[in-house]
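Listed next: structures, encoded as structure tokens.
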Structure P
Amino acid sequence: MKQYVYQDLYCSEPQSNFRDIILSSVQRCGPVGLINECRADFYIVNVDSAPECSIWKEKSTYCGQRPVSYYEEFGRKAQSEIPYAFGKSQKDLAININDIDWSKYDIVISLDVSFPTKFITKFANTLWCYMPGEPCMDIYRRSRKKVLSNYHLFLNQEIRHYPFTSRPVYFPHYKRGRKAVRYFPVFTKKWRPKLFTELDFPYSLVSSSSIKNLFEGNNDERKGIAFEYYTYKEFSLQKIDLPMPINFDSMERYPFLRLPSLAKTKYFISDSRNYTRGNGILEAMSAGCLCLSTKNQFVVNYQKLLGRRGMFKNMKEIIHFMENLERNPDLYEEQIEEQNSIVDYFCFEEPLKRLFECHDLLLSTI
């Protein structure tokens, strides 16, 4: 669920098939697991006049990103470059929230805040969740202390990973000339569902096959290398021989071009001076690429998903490791199986399990 002013994810009719919905995205793959495996419905809605439904403007006023007018114009722009949008804009596809019977849904997830807080009280059996589009937004900071009125869960774009005691998280923006670094609280392995709370839930909710299965038959024989966007920009300035060619389509901006290529690519590499959250590696892992990186490329718990495959010191070490895997196919399969197991648990099964447990708790309180 997103407002038509949201600058990412899908630009499609609600009744489109799940593959077309995902390939209509204007930038990232997003929660493919919800669309593909869970068969969730996706809607674009108009911006309601309630003050809380204008929280999206904090990307401009609080984060210092693009002006409010950019998001409004983006929402009205026909996405003619994306064939799966069929020349329509997000505004063209937007519906009013009153046009849907939300009581038929057990769980509703809104990017930013699409529903007025008074509106959602009409649907007592529905678990209402919201995920701020940017962690630099003030609603993100405030929600860590108190969830928005009448909503049940604040989804924080994070991944729960053990063992850890604290989670320093760098949000890639500057506030008054200083980097914003915040610390997540200490968690223990004991967890119980609790309403009106923060829930670890990745922006790109995927299993190890959510994207790969969209292109069955295309990924039997994998070849080539994909680079994380900033890595490729920096790598082009270096003189390093690669053991196989680069799949350039796997670095395209639009998912309808990028995802099919990733589903045929063997390795995804990150070695950049730009620190990112890590949605790109979740996308690549779900497409079936083996992901390799140097240290400290991503937010802490996203980096942990890589294990030993994210501990290289430099690009030369990564290439040496790839050459070893190419000489030992069994070792490559072992690495892929380990990666798949980690992604399935931390980026799909565990977040959904906790989300469903919260819904069960809600029903038990009615």
Structure Q
Amino acid sequence: MRVSGATIVTIALLVGACAAEPGAADLELVQDPNLNTAAQVAEAVDSILMIVDSPDGLYGPEREGVYGDIRITNADSDPALELVAAISVSDHLPLIRLEQGGLPAKPLDIRLRGRDASGTITVATGGVRGVSIGDAMSTVLVPFNLLVDYLPPFVTKVTPGDGSSINGCDMPLIVVEFSKPVSLETADIRFDPPATVRSIAIDTERRVIQIAVDGIVGDGMSLSYTMTISGVTDVDGRPLDQIPLDPGPNDFMGSFVLTCGPGTSFPIVLCGESMGGPVGFWCPRGLECVDGTCVPTAGTCGEAPCTTGFVCDPADGMCAIDCRIYGFGEACPPDRPVCNDTSGTCGI
């Protein structure tokens, strides 16, 4: 469904085209609703840089130049030239109509970079491969989402996760992972049934907190509780927003049912110091003690799953945003530029 009120922006390179070159494709920009909405993306994006390319190159050097609002230039690392167009964004994301015009008759790869008001910082990205412009009008859905740095913070994992087995039948330590660095200055963590938070520690990257808690006890067979986290913000002051489709910030609320197992038979080892003093518990499975905080063990992903829209990156054991939601985008970092179509993780 098209965004109500969306502006249609027509991109056509007519130089070198036949008098009546047929065909056009409407590029409709779509968002992953688990991460952001069209309104949120439009608010953050001031303009879109569209790069049209093809696997075997689009234009030779003789076509380089400026043609009205369109440039033919080398926009990537290969020697062939691409079509580049800058598109303004108002209060709605545009519907981009790409006409055949002087485009070669071959499948097209389209990359979109959403820029902020400065025009230099990419805050959203997306793209699609293999677009063919036929004789008739067609609609192509193009993934286009905010990068994780410009999204509000999410709780991406809780360890032990729902359905896990634990040692004994009480829950003395819970580890919560966030999508980005956070501030705990106004954090409020509550449990149902009620329990007492003894202390909270945060790792050096400010993405993982460990909560020492008293009063979460099972019946010998299983243990269940609900945890609510509110008041957590990222370093820019954005509050948690676990449900983007619901207007306004949304607290994290998770319900957990765990299976009780045999108690520990080994001595308790402290995991450093927390905000409220020493925490005398082993880190849950899949985590290790680093600088006084239980954090994911590099090379493993543990038992707890990542929340929707995120995948576990075995490089550091942390939940990372699924790079596949950007389609043929550029969401991966320069040192790991390739998005794995199977796992959704970035690599080389």
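Coordinate-derived values only; no laboratory data. Keep in mind that what you see is a predicted model, and the values were worked out from it rather than measured. Cβ atoms are built from the backbone, for glycine too; each structure is taken alone.
Structures P, Q were compared on distance in nm of label points 7 Å out along Cα→Cβ at positions 57 and 321, and the highest value belongs to P. Out of P, Q, which has the highest value for distance in nm of label points 7 Å out along Cα→Cβ at positions 25 and 41? If we compare distance in nm of label points 7 Å out along Cα→Cβ at positions 25 and 41 over P, Q, the biggest value is for P.
Match the computed value -8000 of helix-only ellipticity at 222 nm (-39500 (n - 2.57) for each DSSP H run of 4 or more, over all residues; to 500) to one of the structures P, Q, and report its label. Going through each structure in turn, the value belongs to P.
Taking distance in nm of label points 7 Å out along Cα→Cβ at positions 73 and 329 as the criterion, the largest value within structures P, Q is that of P. Look at distance in nm of label points 7 Å out along Cα→Cβ at positions 153 and 233 for each of P, Q: the largest one is in P. Among candidates P, Q, the computation of Cα Rg over 2.2 N^0.38 Å that gave 0.98 used structure P.
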